Structure I
Amino acid sequence: MERFERKEFKFYVPVERASELCERVKTHMLHDPFCAELEHERYVVRSIYLDTPSLQFYFEKVDGLRLRKKLRVRVYNELEEGSPAFFEIKRKIEDTIVKERARLDIEESIDLLNGSKLHLRNGDGNESLDSVVINRFTYLINRLHLEPKALITYEREAFYDPDNPDLRITFDYNVRSYLNPSLQDFYKEDDLRTVSNPNFILEVKFSIALPLWTRQMLKDFRLHLQSISKYCNGVDCWDDVEKLTDLA
């Protein structure tokens, strides 16, 4: 199980400024190892977002609630044998993001979402920490009648600072979406609709305070903090919200 508690600043940035901004970031940070080994130094993020029949999580964001949550299952790159999937519960409490996530094989993930029971154990036979998140995830699915509402896919270039592990900066390109996906649609590429062109999304993630160089960079590039939800934007770009709800 992984648990993060941090702040996230998000910005729309014109794609033509990506190279200049990237070079600035690289004077202070290194490529994430998962990026460094790839040809274009970007990996593909594929997430299926779950929501209630009435889109409770979607409208919590649209209405600007200060206390809200979302659930998603995330995979990366291309399907390979033993590819992992990550069950994520993400909460926003005022200005702080709290994220818990657990890892399963993708085959187990699909079985679980289809209602199968899994018994996750540590080597000593005790209940694993991952199972705590999985059990909470499945409890929310059952209690709130959650179902897959949107597939969100994009390419991510990520950076980290080995001297400041709480700081992470990501460039998210070519955000696209597909509504009402099946659980087999993680790797779907046909019929997706583009969300973010001609911009990419810059995310700055940190725990306590931004380093001075980061604040100066945001000022130099005249970037203004924005409220951005890939899930909500991915739904909105279809102009079809009512078809996702039980209100249609």
Structure II
Amino acid sequence: MRGYDRRHRLQRGRKVRTFVQQKDSDIAAQIAGEAGLTAQTEDSRVVHDYVLQAGQSDLAFLQERARRIEYEVSVDDKTLSFRPVANAASEIMTLTLNDDLLEFYPRLSAVGQVSEVEVRGWNVKDKQEIIGQARAGAEVSKMGGRQTGAALANSAFGAAVGLISRQPLATQAEADQLAKARFNRGVLELIEGEGACRGRTDLRAGAVIRIDGLGQRFSGPYYVVSANHGYTPHQGYLTRFTVRRNAT
């Protein structure tokens, strides 16, 4: 069985328009209202002089704005949420290997991990370069671990800077926000895993779960990226999921 949530309303047609003197969270609230949805947003703080929606559906545009600042877009019934990626949230359940967790395949990789992210842009109005930086300590959470991907890579290979340039930036606050978002997105890719458990209707993308029985390195909290619920006559009701974690 397949179905759509009310995000389908945001995919009808493409628009060209400009949002002036608004925060991304304000834009999300406006678009939600236009689609007949209630907005549940977390203040994104930075006010933009203008933001262009350039021939995009409302959903594609919102997802682009969310990804830029490490937010996520979701819809539950008639409520549209626009909030930071919640990998610091409380765990909603515990899955234990060889009990309710049937299989789990984690992968740890320090490839692409950097000790610092630097965002460089140009302020056209003031004719000045703007530089935003984020480094170890800017993590939203260490998710129960001792070392994040940035710290592990730094101790093993030395310091490395992830440079993001040619960004349209208007303020220092915007540069700092973008740097922190890119840094947290990167460290959250330290550990990625795929697993299957006995069917759990409450296991959904955007939640944090705890996985036990994997040893000291891999046991702990994980952020759920996706969840697929299925039923077969042979296996019954199973939930397959993918997760990420930023520390070990």
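Tell me which of I, II gives 33, 23, 11 when you compute semi-axes √(5λ) of the Cα gyration tensor in Å, for residues 64-175 alone.
II
A value of 7, 29, 37, 22, 5, 0 was computed for P(r) over Cα pairs in 10 Å bins from 0, in percent; which of I, II is the source structure? If you can, show how the numbers build up before the last one.
Working: I: 7, 29, 37, 22, 5, 0; II: 7, 27, 31, 25, 9, 1, 0.
Value 7, 29, 37, 22, 5, 0 for P(r) over Cα pairs in 10 Å bins from 0, in percent corresponds to I out of I, II.
Going by distance in nm of label points 7 Å out along Cα→Cβ at positions 8 and 192, which of structures I, II comes out largest?
Top value of distance in nm of label points 7 Å out along Cα→Cβ at positions 8 and 192, among I, II, belongs to structure II.
Name the one structure among I, II that distance in nm of label points 7 Å out along Cα→Cβ at positions 96 and 240 of 4.0 was derived from.
The correct label is I.
Where does the value 20 come from, among I, II, when relative contact order in percent (Cα under 8 Å, 6 or more apart) is the thing being computed?
On the way: I: 29; II: 20.
This value belongs to structure II.
If distance in nm of label points 7 Å out along Cα→Cβ at positions 208 and 224 is calculated from each of I, II, which structure is the one that comes out at 3.2?
The read-out comes from structure I.
Comparing I, II, where is FRET efficiency 1/(1 + (r/R0)^6) of positions 112 and 216 (r between Cβ atoms, R0 = 30 Å, to 0.05) highest?
The maximum falls on structure II.
Values in this text are rule-based calculations from the coordinates and carry no lab data. These figures come from a predicted structure and were not determined experimentally. Cβ atoms are built from the backbone, for glycine too; each structure is taken alone.
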